[in-house]
1. Out of I, II, which one gives 10.4 for mean count of other Cβ atoms within 10 Å over residues 6-13 as computed from the coordinates?
2. For which of I, II does Kirkwood radius over Cα pairs in Å, calculated from the coordinates, equal 14.5?
3. Which of I, II yields 0.00 for FRET efficiency 1/(1 + (r/R0)^6) of positions 14 and 70 (r between Cβ atoms, R0 = 30 Å, to 0.05), as computed?
4. Rank structures I, II by mean count of other Cβ atoms within 10 Å over residues 30-37 and report only the one at the top, that is, the highest.
5. Determine which structure produced the value -18500 for helix-only ellipticity at 222 nm (-39500 (n - 2.57) for each DSSP H run of 4 or more, over all residues; to 500), calculated from the coordinates; the candidates are I, II.
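Bear in mind these aren't lab numbers, they're just calculated from the coordinates by the rules spelled out. The shown structure was predicted, so the numbers you read here are calculated from the model rather than taken from an experiment. Cβ atoms are built from the backbone, for glycine too; each structure is taken alone.
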Structure I
Amino acid sequence: MITNIEKAQQRVKELEEKLKQAKALKQKVEARAKAAENKQKRAYDTRRKILVGAAILAKVERGEWPKDKMLEMMNQQLTRADDRLLFDLPAVKETGS
């Protein structure tokens, strides 16, 4: 025969398991929300960069910004060979030991 104490202990176990599951679900939902937020932030950042680049290129094309100044800026910033090729910049010389 199961006593009231045993029933209560069983109920506590069941509730603890439900709580554990609820916490895991909450954590999963929060992680998804955080991932979605980070994805949106990256998308906004990428969009801003595209718009800034488009604005600068438009100014260069209209003669409002000197092309050599833009190329100098790109020469200072770009390190990857494939990126540098887009602007006809020479490859960066590696400093080997």
Structure II
Amino acid sequence: MTETLYQAAIAAFDAANSEDTNTEIHEGRSYPKELLYAQRMTDMQQRFAPKASEAVKLAVRAQHIQRWKIPRGDYAMDKPGYMLWRTGLYKF
């Protein structure tokens, strides 16, 4: 993958996660929660595996893409509810 395609993919993931209305404060600034999570995961990936493939880097960045659209709180807070939620995420 070219650097341009890689950067375009990252930008697309970030644009999708920027739609999150849930926010988190980091260093005095408010961020969409899933965008901040994706950025933090990328930082951790770079610390632990700086030579990772682009596929791994993209997977790390996108692992929670638009996760807020299927809230965990919409499911029972027990193991069957968790499993239903996870199954729903697979289909997303």
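1. I
2. It must be structure II, since only it matches.
3. Traced to structure I.
4. Comparing I, II, the top value of mean count of other Cβ atoms within 10 Å over residues 30-37 belongs to II.
5. For helix-only ellipticity at 222 nm (-39500 (n - 2.57) for each DSSP H run of 4 or more, over all residues; to 500), the value -18500 is produced by structure II.
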